[in-house]
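Nothing in this text is a laboratory measurement; each read-out follows from the coordinates by a stated rule. Keep in mind the model is a prediction, meaning the values are calculated, not measured. Cβ atoms are built from the backbone, for glycine too; each structure is taken alone.
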Structure P
Amino acid sequence: MKKRIFAVCAVFVLLAGIGAAVNAESLLDYFRKGKQDQEVTISREEYERLQRWAKLEEVYEYIDQYYYKEPDEELMREYAIRGMLASLDDPYTFYYNEAEWSDMWADDEGEYGGIGIQLLGNYEDNTVFITRVFKDTPAEHAGLRKGDQLVRVEDIEVDASTMQYAVSVMRGETDEEVEIEVIRGGENIVFRIGRAVIHINRIDSMMLENNVGYIVLYEFAGDCAEKLEEALKELEKEGAQALILDVRDNGGGWVDDAVSIADLFLDRQLFFYEADRYGAQKKHWTSKGKTDIPLVILVNENSASSSEILSGGLQEAGRAKLVGVQTYGKGIMQWVPSLGDGEDGFQFTYAQYFFPSGREVHGIGITPDIEAAYPEELGTYLELGDMTDPQLKTAWEEAVKMINR
């Protein structure tokens, strides 16, 4: 399946870049003759594929020859790709141009030029909220808070569909300013914030009372699995007899990281499987080497994707108790291939995932074992380990019970 999708995209880009033909027949002549009059043979399948895309080339020829201004051919190709992906009507399928592709990998590496916030787009109501403000960053110094709704970046009206573009504008040269607007408590607030080099910490950890360790996992990216394992070992050295893993507001990331973290808590067994539109399945297994520390996982309505794979898989295996509220319900997976010379790329949804019992997540979410709501009036800007957080307190109480059993 993956190879088939990639092949269509490759032909699409190729057709958009050839300026010698206006229909399928002349395109075939171009391929057959070549620049050195070399004979090229193509299959019937390739011939029919060229015919399907010939209309796109015809439009390109008209614009190239008769548009009243010189067109930007590279930009035309980019928007042609964006348009094709947008036609799928899938918010998780989109194109990365060269700058966006670079930014995406810089984010994964944990260092970039920006203001220091993490966002989560809600594709149901199209809103975008700040889910994390990184420590000692321009965003923190300016007064941005977790829970602020981002509505504008420079001249971009921000919603879930434009979030990726807004992120690329907030990234860039350090010591330059970017203007953003948020809604907080019904009030619109405008900030001008200078960019700086941002260093991302994937996790935070600490010991709570009664020998309960606490780890917050912010995203599944970079070295998060290694850092979480290091934090767990350190907490166990400090005497932790139970662990709370907090994936609230964690919108997900790389699936392999979810499996690597699950490896810490499960021996070899089927963790989950994915299924594509043809019914083909790929099974994901954990490996031996688990720790037996009692585990509670904190989830909320913004725990999505890899967060749901990890928490739901450990719940189904009977390895963890989930505390919080129903999770987001993103039960589909994306493939992120590079294109051409590897300087740009795109992502698209290629499969849905299920737990070993056949339980699905997409559009449903995961129901926690213990319901614990977070009152809106409490606000969202609490210090790490603050026990006025009712969800954390409930998780801690369950962890203490596990220790005393």
Structure Q
Amino acid sequence: MDFAFDARTEELRGRLLAFMDEYVYPAEPVAEEQRALLASPWDTPAVVEELKAEARRQGLWNLFLPDSEYGAGLTNLQYAPLAEITGRSPQLAPTALNCAAPDTGNMEVLSQFGDERQKKQWLEPLLAGEIRSAFAMTEPEVASSDATNITTRIERTPDGTDEYVITGRKWYISGAMNPDCRIFIVMGKTDPEGADIRRQQSMVLVPRDTPGVTVKRAMRVFGYEDHYHGGHAEVVFDGARVPASNLIGEEGGGFAIAQARLGPGRIHHCMRLIGMAERAIELMCRRAVAREAFGKALAQQGVVHNWIADARVAVEQLRLLVLKTAWMMDTVGNRGAHTEIQAIKIATPRTVVDIIDRAIQLHGAGGVSQDFPLAELYAGARTLMIADGPDEVHQRSLARRELKRYV
């Protein structure tokens, strides 16, 4: 295993670090000022569009997509350090580079499983950053940690109109509040009585303006509405009709497509989480040397030494595990790296939550305020202990795989 950055990665890292320093970090307070003046909190601040234009001009665009026909053609190992850098400003940087979830996963689905018409109509404008999208899987009425539980129905019309009718209720549908969100990828059941519970589900493309689609409300996360990612909405599908040609792949293929989508999504989240941890460590160190308590700098307090040292050790460990996982995904595929993907999904959010928590503690009241990014970083990191499968689901699966060798 060789995790050394190759020449292309180093070149992109240098350009991206300069882009962050020159454009992204200065834009953070500007975006907040502009958002306060917008007619709707879901509208995009002008500075975000300026960042997107500059990133595209510099060739820092669609870096996440390994398919060179549509994206940068980077391997997971090449993309990992770049995603980490964007994680230092998770509200602005991923969007600026057109590398923000859920669009990334949706673009991957369309590039792998979409037909030519679907790619032309939806993938191309997503790649261009002209529209946004949402992935509708999670439901409030069932334990969505088990995706086979979903109850939304995708039924073929019997009247010869060659359509699907979608009926169901989803929530925490990321991106759905953004007015630029034009398309939902909806997962539901086409064969609820099928013998194979993993062949009951399908995925279908549903334009947001389809009659019968209602975005009811924004769901908050620890009190945040997450405007930069287009919020997380409750969405009702009440007899929404779409052409049968909007089916992605084949009937019964939804569960497999979801697994293909979530694998890269999980490692991308973990890459960005390491960047979030690095930002927290930087803020912790700056605070420690700048503030005094009880007659000496916080940096002279022994407990602060412990926090900073433990954080550095933990981040270095996590980075190696994420890089190993990326290398394995590149060399043996997502299935071959299944254990490692689950390991980073378990280890990274919980460790980064702890690091950010220490940074908040060091900042005192400032740590929970809007004057520092720590509270929002904490909310995002803590949410990832649930998103893309709760920790306990991954622990269960990983443990069963370990035990199988001894039974």
Structure responsible for 11.0, with mean count of other Cβ atoms within 10 Å over residues 69-76 calculated and labels P, Q on offer: P
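When mean count of other Cβ atoms within 10 Å over residues 365-372 is computed for each of P, Q, which one produces 18.2?
Structure of origin is P.
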At a computed 32, 12, 7 (semi-axes √(5λ) of the Cα gyration tensor in Å, for residues 325-372 alone), which of P, Q: P
Rg/Rh (Cα atoms, Kirkwood Rh) - structure with the largest value, from P, Q: P
Which of P, Q leads on distance in nm of label points 7 Å out along Cα→Cβ at positions 261 and 293, largest value: Q
Parent structure of the calculated result -10500, given that helix-only ellipticity at 222 nm (-39500 (n - 2.57) for each DSSP H run of 4 or more, over all residues; to 500) is the read-out and P, Q the choices: P
